[in-house]
Every structure is written in structure tokens, then in C-alpha cells.
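Each structure below is given as C-alpha cells.
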Structure 1
Amino acid sequence: MNLSKIKSYVGFAIKMGKAVFGVDTITTLRRPPKIVLYDHSLSTNSEIKLTNYTARNNIVSYKVAMEEIYPEKNCKAIGILHKNLALAIDKSIKESLE
């Protein structure tokens, strides 16, 4: 996976104020995020809550190594609100999976 690009896009979203952190914050937003990235170590209940939320709202979500993407915080889930950055992250992840 090309983590350097994804890390840059997430960094841009954070600097722009277009990122939200945590499962509870993501699932209680009035406007849902465009893409959600969550960690492998997310608890089972939180993962179920998040995947149900993303499925219900047609949000793309990926299970990634969050400690490599956003190491500054003990963050298990991040939602990107900016449409173009979300598309760029989605494209980067899909390209790396091919």
C-alpha cells in the first residue's frame, strides 16, 4: 500500500479541518464523511458500529494501519469530510491493492 500518498492526503484534510477522529464522532455527524479509515485493532463492537454506519450511509471504508498513517495520536478511526481528498485516498488505496 502506498502509505506516503495516503498519509499526505490525511495530513491535508487535518490541516484543512476536514477530518474527524473516533468512531463515536464519525457516527454522530450530521453530514457523514466521504471516506472512513479505521485501524485493525479497533474493538469488535466499535467495528460493528462503524461498518453498520458506513453501509447504511453508502460510505467507503477501509481497514488500514492507522499508526502508520497518523502516528501523532492514538487514533483508531478517521473520517475525511473533503470530497476530493476522499476520492484521492480511495484511488490510492485501490491502486495499491491491484
Structure 2
Amino acid sequence: MSDLTLSSLSEGQPVKVEKNGRTICVTRIGNEVFAVDDTCSHSDASLSEGEVLDFKIECWLHGAEFDLRTGEAVTPPAVAPIKVYPVNVDGDSVTIEA
């Protein structure tokens, strides 16, 4: 899905999108948009079902948190990072490079 718009993304409400065979979790914080792999590196759980606080997303299954800016695992039980995708915001248009 490449027809994302800034206005369609709700603040702090992650959404799951599919692009080029990848499942990506997209989150808006202010006028910034972050895109990371949707699958938690600790367990096969969808991060888009988790909660966003500051610049972190929490996996709903075991509570692991990841930095949306770097993909770094910041709390256990996850230790491996998740992939971060470059995002381009041009006006209302949002493009994820995947």
C-alpha cells in the first residue's frame, strides 16, 4: 500500500500495511511518520496491535518495547532490533521505501 496520507494516520495509532511482500507497522507521532517491521523480534506477534508511548512501540504479547526511530529493542524480552524503513512525507503524501 503506497497511498498512505498523513491525514489518514491517527496520532499514536499504529497501522499494518503491506508493501512489496513485507508487513510493515506505520505510526504517526506529530508530523513524523515511522515505519518498522510489523513482527516482534522476540515472538511472532504483530506490533501494529501494540501501544505507542513517546517514540516506542510495545509488543502486546510480552511487553517488549522498540524504538520507532532506530528499531532498537529497549526492553526485554526482545534483544534483537527490528528493521526500520525510510519514510518520506511530502505534504499529505506518505511514502515508505520498502
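Just so it is clear, none of the values below were taken in a lab; they were calculated from the coordinates. Treat the numbers as computed from the prediction; the structure is a model and nothing was measured.
Observations on the structure shown:
- Given 0 for helix-only ellipticity at 222 nm (-39500 (n - 2.57) for each DSSP H run of 4 or more, over all residues; to 500), calculated: source structure among 1, 2: 2
- Origin of the derived value 18, 15, 14 (semi-axes √(5λ) of the Cα gyration tensor in Å; candidates 1, 2): 1
- Relative contact order in percent (Cα under 8 Å, 6 or more apart) - highest-scoring structure of 1, 2: 1
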